[in-house]
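Coordinate-derived values only; no laboratory data. Predicted, not measured: the structure shown is a model, and the values here were computed from it. Cβ atoms are built from the backbone, for glycine too; each structure is taken alone.
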Structure I
Amino acid sequence: MDRVSLIYKVLSGEANPSEQRELEDWIAKSEANRQEFEDIKLLWENSAMTGDQPQEDDNGFEKIKQRMHNRLKKKRRLQYALYTILLAIVAVLFALLLRQTWLSTTNGARFNNAQMNEVVSFLEKQYHIKIDVDNSKLLHCQLTATFYKVNEQMALKSIEHSLNVEFIARSKSKYSLAGNDCSSL
């Protein structure tokens, strides 16, 4: 027996105890089932079908069935719209995340007559190192270079050759920048 017919039988008082238990078990399975039963019961109570009319009148039952069907269609459309919106939000968040990670240019930097203090700051952040500068005049040197997907050693060697300076390793992540000022370059 389909669920709607079972509910109709219980509400009309025609259900036997076994059918009543079956409906009670179905209602107890989930909150959605309970809500569906309550909706049908509300329609039943507010419809023209009362105890005054003969039980054989299936027209009232069909009206309830049609109302319930329309209500379920409306609920499904709303769920579909909500799922679509949720999917769109997830897609936008994924695109933003993708843009921030894989498509960003954090693997490189371009310096155009940049002062060494900017370059040192970039190197420290990019490679998680500490650079001490022995001669403060070196911080005013200007560097024009592009670093793209180079490791720490390559970047430091490139600067050494460009500015006639030297990065002296003090530990695994600590360097000293040594050299004369850049006035001779």
Structure II
Amino acid sequence: MKNRILKNNVYVYFVDNDDEYLRKVLTNFEDVNNYNIQIYSKSKDFFSDFNRIKLTKKNVSIVFVSTALEMDENGTPVEIIDVLRKIKQISPKTEVILYSDNDNINLVSSAFHFGAYTFIKKNENFLLRLENNIKGILSQKNFILKKHSSMLITKLFIIFFFVVFALVALIYILFPQWFTT
């Protein structure tokens, strides 16, 4: 368990102007899982909280962003690509998943270019895809943790081997009589 990311170290954020829909969908999700879930109806509120979060190796941050966000002060829709860029600028290791009712292929391809993890279509399978993507991300992050741990153990073994070899060589040079029969 030492080299695993625990569910209580997973922070899942939702940014969607239709937070009522999300709350309804997530009622089943929150009962099953122990993730730290936050829902924001405005990207500005999300960023004010997200800027304060300090992530560690064992904490994972996943942001689900709707492609239909709120209007800004000028009455124009907040651009999803700008939100994605800002998330990646603040925390490059944060995984961002877009979701929408429709498949705007230009938006999706642009989002992948700027670091989106994947795209989920809002339909009857939305909750299942949501859970599967979170589990997939955690699986990848746990694999990386184990890989780094394994590399560290290998390096320590090699260092130990060379230290023992150097000590034996030094003893052989200083006390050659110990090695003769």
For 15 (relative contact order in percent (Cα under 8 Å, 6 or more apart), calculated) the corresponding structure among I, II: I
Structures I, II, by distance in nm of label points 7 Å out along Cα→Cβ at positions 27 and 43: label with the highest value: II
Of the structures I, II, the one that -17000 was derived from, the read-out being helix-only ellipticity at 222 nm (-39500 (n - 2.57) for each DSSP H run of 4 or more, over all residues; to 500): II
Which of I, II leads on distance in nm of label points 7 Å out along Cα→Cβ at positions 11 and 155, largest value: I
Structure with the greatest value (metric FRET efficiency 1/(1 + (r/R0)^6) of positions 19 and 91 (r between Cβ atoms, R0 = 25 Å, to 0.05), set I, II): II
Which of I, II yields 56 [percent of Cα pairs over 31 Å apart, calculated]: I
